[in-house]
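Undergrad: Structures for review follow.
Where a number appears in this text, it was derived from the coordinates with a stated rule and is not lab data. Quick caveat, the model's predicted, so the values are computed rather than measured. Cβ atoms are built from the backbone, for glycine too; each structure is taken alone.
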Structure 1
Amino acid sequence: MAGTLHNEYFLLRHGRSLANEAEIIVSSLENGADAKWTLAPAGEEQARRAGQVLAAALQEPQRAGKRVVALSSPFSRTLRTAELALEAAGLQGVRLEVAPELRERWFGDDLELQSYHRAYGTIWERDAESTSNRPGGNGESVEEVSGRMRALFKRLEASHQGCVVLLVSHGDSLSIMQSTMLGADTRHHRRFAFDTAELRPLAQVPPGAAVAEAGMAAGVPAGPVAVAEAVVARLE
């Protein structure tokens, strides 16, 4: 790849879900795929608004004529978000690919379907101590999530060129993804936290999450060369 990033990536977290409204953790593939944990009505509206933001971004001159590729986690809340966002963006003809790599971080048997009050805070505190922390007894560590995100980008960079790629996923999965691919310290992935239905270019470093080693400042889009070099370095 020699420092060249073949595609431009947009990251989208799912809209407010019924699991969010119930304030419980739904992180297993079996539970997450169940339609009972799809989007809440407010989340559907959020997804449509995200699609409108995406449509505006696609109209910018540097993206004119580029093919759009869309991938989603297999969870019902992400699939519904992707469907609504693509529709609102006028991209109904884009085939939505289900990507297992984009699934929710598995928070472990001990936490599945339990209240997330205080649980997430404890998990993230332990993440900040070690990327090998496994929540809920047998959950996924930051290292493991980071590994599957690197594998996904390697696959996409090998199979697509000159595309705008939309990745629809979950809070921890996306914060770990972005911190990984930009070369940040993944122990502090929460500095890259996503709101529900937040659409963010991979190159957009959020406030408080400067990636000094890659020459990227918080709150502004990083330069294409800096992003390309950071991402490609993660794939080597």
Structure 2
Amino acid sequence: MGESAACAEGAAGPGSRPVYPDPEGKRGLRRRLRAERAALEERRRAETDEMIGARVRGLAAWARADVVFTYLSIGAEVDTRALIREAWAAGKCVCLPRVVSGSRTLAWHRVHALDGLAPGPFGIEEPVPGVHPVVTVSAITDCSRSLALVPGLAFDRAGFRLGYGGGYYDRFLSGFPGASLGLCHRRFLVDDLAALGARDAWDRPVGTVLTEEGPVVAAMSARG
């Protein structure tokens, strides 16, 4: 299948690259994109992450935010650790997620340092209950001054994401009224995940997708 065929399927548009449907649907596409992301040259990946970080810091939503809900980057994910340190330096409240045992939901805890975290069910460092205070979205008095940084293997131009499975961030986004920002290398921005068989009815979009080339205002969120 050539690039023109992929574009005809709606898999790629201007500024996006062709990504072809996988016979295994989401599962197969996740596997392919994980491998591709892990294969990126480390120096180039770090440079791209720095560019994305600079784009984040230049956003009005970042400047306005008093509270930042963010994932703690691991492996080849777009780096958030530098942004976390800068948020602290700017006096922002930084909240990291913890997987709630026995459910597919996230609890958010305020953290002041990255030491003292503990491995969660998936081996990711998480806040510790009783040590790091819980922050609930409902307790935030002005959600217009909150920002969520959201991970993903890929994003599309409607703001939908291909995550890691489980729907944790979909559940969070469904009840989060603040600004939401999906961080993504441009090579993992596609035109339409639905055309790739990689979107479900319960998926929730972010408000903006941000790549090293700048923000893409998500069409679905803009209509909402």
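Undergrad: Given -12000 as the derived value for helix-only ellipticity at 222 nm (-39500 (n - 2.57) for each DSSP H run of 4 or more, over all residues; to 500), which of the supplied structures 1, 2 does it correspond to?
TA: Of the structures listed, the value fits 1.
Undergrad: Among the shown structures 1, 2, from which was the value 31, 25, 18 of Cα extents along the principal axes in Å, for residues 84-147 alone calculated?
TA: 2
Undergrad: When FRET efficiency 1/(1 + (r/R0)^6) of positions 60 and 196 (r between Cβ atoms, R0 = 30 Å, to 0.05) is calculated for each of the structures 1, 2, which structure yields the highest value? Before the final figure, lay out each step's value.
TA: Values: 1: 0.75; 2: 0.40.
Going through 1, 2 one by one, FRET efficiency 1/(1 + (r/R0)^6) of positions 60 and 196 (r between Cβ atoms, R0 = 30 Å, to 0.05) peaks for structure 1.
Undergrad: Another question, then. Given structures 1, 2, which gives the highest value for relative contact order in percent (Cα under 8 Å, 6 or more apart)?
TA: 1
Undergrad: Right, another one. Using the calculated result 12.6 for Kirkwood radius over Cα pairs in Å, for residues 132-187 alone, pick out the matching structure from 1, 2.
TA: Working: 1: 12.3; 2: 12.6.
Going through each structure in turn, the value belongs to 2.
Undergrad: With FRET efficiency 1/(1 + (r/R0)^6) of positions 140 and 204 (r between Cβ atoms, R0 = 30 Å, to 0.05) coming out at 0.95, pick the structure among 1, 2 it was computed from. Spell out each step's value before the answer.
TA: Details: 1: 0.75; 2: 0.95.
Clearly, the read-out refers to 2.
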